[in-house]
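In what follows, structures are represented as structure tokens.
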Structure 1
């Protein structure tokens, strides 16, 4: 299979993460019998789907040899905008389990989040491509601006008590499969 030591080391480098993952699965499944239970597998998939969506977007940035330091802060800002729209403002942000008359449908919250993300991404892109400012500088500035805006709007406090339709996007399931996993798989296919 391997013609020489150099070939073996090349393939070992490629498959090391997969080998390590298989070893971890074998170790943890031998230590705890419910490790490979479908509920645990779907729970792990739910947890990695959010990070996976971010990584999916960052893959394109890395492919073109770019850098985006602002992605985490922009996600926080987009999430905050969606939460504020879903709650109908910050007046009732601490009302848990109360569906106020100010609340908006989930699709308005989603549209607001996507719109803020598109707007911020466009500003970053224009600064990098048209104004020729280095991506590191633009996205470092964006990191501070987006994080600061999110902190100012939320006053550093949580927003909770969303209606059932809004919570279903993050906590719902179709059968045993969590909705975030389905969303992640759809974006992988696209």
Structure 2
């Protein structure tokens, strides 16, 4: 399928390619386009969300903790990336991580794939907030109030990552619909 690959633009993190008549964006900085979305609930039954400014949207967003796999860590694994990103972004360390499901985010436009990872047995180890200039605000929201809280944030003008709803469902369920065991 790599026949007739034309690189239209190459940046540090993304490249625009053309194959035949199809144009696509590819992540090109390690990890083969993989990212992790971390589903994390504190011992106080609070869901961890992160708020940050996202330049492509020109807006502040609410998301679950997330990050690229293999961007700065050679031979990175989904589990290691999830653990690292959760600590960096929220200050919570998981004692256990389980990869639930992987798949594409926008298969008609990008090679990016995500893995939903459930983090368990969390221990507070730092303040979070991200690294470098990420400017992340951590929100620990009681699980029973999370959907209502998210919709309030949406009404306030925040962009909500639609993967939030799948993540909320996967707190208690496995991708096959069975109940998640502790």
Structure 3
């Protein structure tokens, strides 16, 4: 076999492998199901804004992470969680890395408490005043993830963002008649 024919065969094999890899990537992006996040429980036991612009807070959130894919597991290499009030960050946490098996779910238990200096403008203070009257506050959870999917020899790294909106009643003296409402969780890749 001539050298030209060998080069041509190698070239065709490389093209075939590249086409197959690109088809696999397109399949993963379009056909693979997104990881699902769902807040299953949340308690807000303190949420008070002091005269010296300190926000005092105590929040617990239980969130379920589900991998609906039956073909592959997902490595969660980094999870950064931020809590916002009126689009102002007031607390954050980092979670330990973990592996989510195929078609499995995991419960994430998040705890945020402490105090944070917050500079609210007049409009934001008015909203806080109204929410304080009804003892229900609108908060957002933002998760910044670094995930990895391994399928045989192919490794795909993604950095999705998850946003969850919550309407949380303040639990006064350990009791409340209202339940929290999930505005929804959205995953963006």
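The table that follows gives values for the structure above.
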{"read-out": "Value 1, 7, 10, 13, 15, 14, 12, 11, 8, 4, 2, 1, 1, 0, 0, calculated as P(r) over Cα pairs in 5 Å bins from 0, in percent, assigned to which of 1, 2, 3", "value": "1"}
{"read-out": "Test item: helix-only ellipticity at 222 nm (-39500 (n - 2.57) for each DSSP H run of 4 or more, over all residues; to 500) calculated as -5500, pick one of 1, 2, 3", "value": "2"}
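Any read-out appearing in this document is the output of simple, stated calculations on the displayed coordinates, not a laboratory observation. Fair warning: this is a prediction, and the values are worked out from it, not measured in the lab.
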